[in-house]
Each structure stands twice: as C-alpha cells, then as structure tokens.
Structure P
Amino acid sequence: MKAMILAAGRGERMRPLSDAMPKPLLQVGGRSLIAWTLERLCGAGISEIVVNHAHLGAQIEAALGDGSRFGVSIRYSAEEEALETAGGIAKALAMLGDNAFIAAAGDIYTDYNFATLQAHLLGGHLAHLVLVPNPPHNPDGDFAIDGALLRNAGGTRHTFSGIGLYDPRLFAGIAPGSRHKLAPLLRLAADAGKASGELYTGTWLDIGTPERLANLDRELSRQPPNEPAHGAKI
C-alpha cells in the first residue's frame, strides 16, 4: 500500500516560523514533524510515499531526498500554489495508483499505528477516517461514528485527525491541478453511506501554532530518547 503526506500548506497560523521554513520541516524532539510521520509509516511496513509541496517545497526535497535515509522511497508532487487537500491528492493520483492509499497531514504528531489502516478493507466505501477526541481548538468535532459508518450529522462528533484511507474514486471528479477542499467530499461520502471511521484515543496533536510546537518540543525533551528508523533525524 502507498501513502501520501500532505505538506503543501502555507502554515499561516505557524508564522513567523513558517515564513522561512515549510511547516512540516519544523522540529520537535530533535527531528522534523514530517520525519516523525515517515518513521511511523516505515515502521508499519509502508515504504512507497508521495509527498506534495508548494510553499518552499525545494527545502522539503532537499531535506528528505529520495527517502532512503528513512527506509522508504519518496516521490514528490510539486504544486505551484497549494491546491488544498483534495486538489493536492487528485494531482498526485497517477503516483498513488489504482488501489486504496493512506493520506496523512504533514503537520500532526501521533503514535497511531498505520498498520491498522494498511489492514483495513474499504469494501464498497470510498474513505475510512481516523477520528480523535475533540481538542480544545475544535470542541464541536467534525464527524460521528454510527457503528462503523461515518455520519456528517447526529451523534457524538469527533475530530478528523488528518489521517485516512481513500479509494481513488473519491477524487474522480476533480480535475488535476484544480483547487478542492477535502471536507465536502467526505461529507458527501458520509451522507451516502460510503465512508467509515474509527476513534483513536492515543497520542495525537495538531501542531498548528508556534505555541503547540513549543509545548510538544518541551514534552518530548522530557522523554527518554527514541531514535527513529535508520537513525534519520531530519
């Protein structure tokens, strides 16, 4: 199974840090946010990775290279201007192939085991989302889970983690190179009974502001060292 890390966002809330460096390259615990995600994917046996980028994207390619330092193979999908999440995925579909693939936001920190998604069968669904308990900055949540089905309305709502398993057909109506948000597609799939979800209660953080970045860095600095796969710390 292939995976995509979404790294094209401008990171407005992370300014001024993101003015000189793409947000996924900002460091916590001695390595970049995107390196943590690459480590988790590699640990789950997922080795074919697509990374999209726009803002200061050359820095991402220079830092990650071909991925061999992380035990993975990386291909890049460059965007002149960020195409939003669904638009970025649609542009990269030729690299991701015809089978279901994992996509993860490049600005999160989590200990989620991606092998869980690798083993998940979509069946006739178009998406399977990992939801998390609502953080303070999103108290109303995004979706509810009814059995295994995702619900756009009703029930106890949880927050979309930025991690999902997708059928390429979800993005079939998006012209490559066009801007398109992901949330409307997911809501339509949920309303049609074509999406499922799971609730993950382990470690997950949306590193959306300098304060959250600093807090996580302090927390990780208090923990025993945990070297990433292949010793890559970028």
Structure Q
Amino acid sequence: MGLGSYWGEVIEVLREIIPVYDKVNSYISLGKDVEHRNRGISGRVLPGNKILDAGSGFGNMSKTASKICDEKISITLYDPLVPMLKNTSKFFEKTLDMANGVFEHIPFRDEEFDAVLCGYSLRDAINLRIAISEIHRVLKRGGRFVIVDLGKPDEGLIRFGVSFYLRFILPILALIAGGRLGLKFGTLYETYKRWPKNKRLEEMLLEKFSRVEFEKDLMGGAIMVAAYK
C-alpha cells in the first residue's frame, strides 16, 4: 500500500506548486489545517524533545511544535524535495538540521528521536508499510509518531462525500487560491485513492506500535493520530 510507481509524478507536481503550496493548503483544508496540527501535536511533543519532521515541506509541523514548546525542542527537517528544504529558511529564525530523502530509507540511527511528525505527507509514501517500519525504527522507546492528514472514512456514504470534495470541489478552491498552479493540487485525489481507510491505517500502525490514539474531524475526512512505541 502506497503510491508505488505513481510517486515520481506526485513529487514533480509538488516541485511545481512550491510557490503556492501553503496558501492553497490553507484554502483546501477549509482553514482547519492549523487547528488540526495543534490538536495532533499538543501533549505529544514536549520541551527538550528531539523531533524529526518527516515529509516536512516548509516545516509547518515543526513550527507548530516549536511554538507549543516555547522553541525548546531540537528539529530535523526531512523531505524528498531539496527546493522545499531551501525555502524553510524564511520561516525559522534559527538554522535547522536538514536531510533529503524518502520515508522508506531514513538516514538516521535507531532510536534517535523522541517524536516523528508527518503533516499531510505520509500519504505520499512509496510503500506505506516500509515507511511506518522506518519511522518506528528511528523512534526512541516511548517515542510518538504523530500523523495529521486526510482521513478516509470507513463508512461508504461519508467516504463518497470526501471523495467528491477532493475530486470536484477542491480543484475549484485551489484554482481560486493559487491560479493555474492550484489546479495541480488535483493529484491529491489520486494519492487519496491509494490511502487506506481509517480503520486499516490504525491496524497497520498497531502492527509496529504498542498503542494508537486516533482522532477524527470533518466526519472522518481529517485525522490526527498518535502512535506510541
């Protein structure tokens, strides 16, 4: 389960939409992205923690965690796109550790981080099971894996509604927010099709982690998850 061979196409789209990435994301999340990041991170990242922001983009998850912890955390940004990482300098006052790579081959030691954060990024894994295993490996015992992402409701009718929004309404909002580049956000629907239902994602996490807290919003169309090693 994951993007497989479709990953390359998604990465190229992400590379193109860098100029409008944040603005469009705020629009298409109906302004709930900030709230969901706060809900996912609060109580799971603590002052003094060493965190890995995996699939970091511009580092929005890290910025949220840093604010919650009064900037008393150590941050490493990790993303497959070097241009994304280069753009983070204008969002942080201090220079952060950065690394370039994919979920399936995380270049860090076993049990190195207190928390791994994935904000709207785990859905882009090439192989989801391997990605989860790698994230589990680099977490310390008792470490937390925090996911904030689109949810895929288990109930068929609600799932249809979320799919309809992603396929038909989202492109209109993205066009309004980001112009022609915004239309490229239509690839979100393709990543969503390959994303597991909420219950299946929870089961996959429990294959590696001892406990999972699974919180939902927007009728299950948005999820805030914490998996404990």
Structure R
Amino acid sequence: MRIKNLHRWDIPPKKAVKLQRALAQLVIREDHVRKVKKIAGVDVSYMPDDDTLYAGAVVIDVEKWCIVEAAYDVQKTSFPYIPGLLSFREAPAILGALRKLKAVPDVVIVDGQGLAHPRRFGLASHLGVVLDRPTIGCGKSRLVGTYEEPGKKSGAMSNLMDGNEIIGKVLRTRDGVSPVYVSVGHKVTLPRACKIIMDNLSIYRLPEATRAAHAYVNHVRKNL
C-alpha cells in the first residue's frame, strides 16, 4: 500500500497541534468509495507505562465474509499519550502494519475518531490523508461533541454535534447496546460511513474489521 511521507512524527505536541490544523484542510468529505469488497480494520495494543506499541491490520473480504490477510508491526514511541494527539503516537506503527499488506482495501475502519475531533483531524483522518484512501472513524467512546441518545434498536442514530456543526453520528449497532461514534475519516461521506459500518456487523457491537484487528493485535502482543 502506497503511503505518503508528509511529515515527521516525532515532533513536540505544540507543533503537532499546528500540523493537525494545517492537514485538516486536506480532508476530503466527498464519497470516493466504489464497491466495497475488502475492508481493513486497524488497532493498537500496549501495556500501561510501556512505550512499545503493537499495531495490527486485518483485511476482511466482505463478499466471502472471511479474513484474507493480517499483518502487524512493533515500534517504540517517544510521543506521550495526549487526548487529541493520538495519531502522532499510534499512526507510525499502524502504517508499518498496513505497509506489509499485499491486499489493498477499499476502505479502512479505524478504532478512533475522524472529524469528530477538536481540530477535525483525528486518527482516522490522519491515516486517510497519509494513505490517500477512504477511512472511517468508529470509536467506542466520544472525544468531543454533544448528542441526544439514539433509539434502542439496531440502526438508530443521532447527530454528534460540536456547536452548530455535525461532526459524526452516534450509531446503535445492536439492540439495547451502547452506541459507537462514527465520523468521516477521509474520502467518504457520513451516510456512506454509517452504512459501511452497519454492513460490516455480525453479532457484536463493533464492526468485524476492527474487532478482528483488536483480537489479532492482542494475540500478537501476548505471544511475541
């Protein structure tokens, strides 16, 4: 997978914030997703107080509903854990895993935020711009914004708002289960992002791509 070398990752937090604001202007909010045949899920695992990151990427064939490829990368990081700057800590290892893939996914689902971010440039958007591929943020928790609780049935959703701006959707993926927070990463619209998430569900709250990546990378961390 082709990866752009746009900037250094080991920069001070204040410079990282300025860089996010600049790169946010590159995010494309239009739909560039053609027929979805392969979806990649990415996730990172690490132990508390440990600067070793284990990143995993799992590619799912959505027509055959099976895993076709998985890859991981292990890297040391010097960037601190700072909410809103997660991409500078985790993206290098994720990109290392994605670089090893032979399969080229049509879309990448990220366990994190895209536009649902104070500077509209969360991990999903950062990866999307660097990869120049469609990405979706699907977080288990909210970073920013307010919303009304969506209905209890699977598929119910409400707007995630920051002021007067819709920055994502609060999506109920299973009846009566806590919702997920979906936002545009890059090269996809919010309605299409929500449909892709719903189409990638099985019996669990999280989409299969990121659920598989989470299980895979934790297995890697525990067995290396």
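The numbers here are math on the coordinates, done by the rules we state, and not lab data. The structure displayed is predicted, hence computed values, not measured ones. Cβ atoms are built from the backbone, for glycine too; each structure is taken alone.
To which of P, Q, R does the computed value 14.8 (mean count of other Cβ atoms within 10 Å over residues 2-9) belong? Computed on structure Q. Source structure of the calculated read-out (percent of Cα pairs over 17 Å apart, for residues 98-193 alone, 47) within P, Q, R: R.
Once mean count of other Cβ atoms within 10 Å over residues 82-89 is computed for every structure in P, Q, R, the highest value turns out to be that of P. helix-only ellipticity at 222 nm (-39500 (n - 2.57) for each DSSP H run of 4 or more, over all residues; to 500) was computed and gave -8500; which structure, P, Q, R, did it come from? Answer for the origin of the read-out: R.
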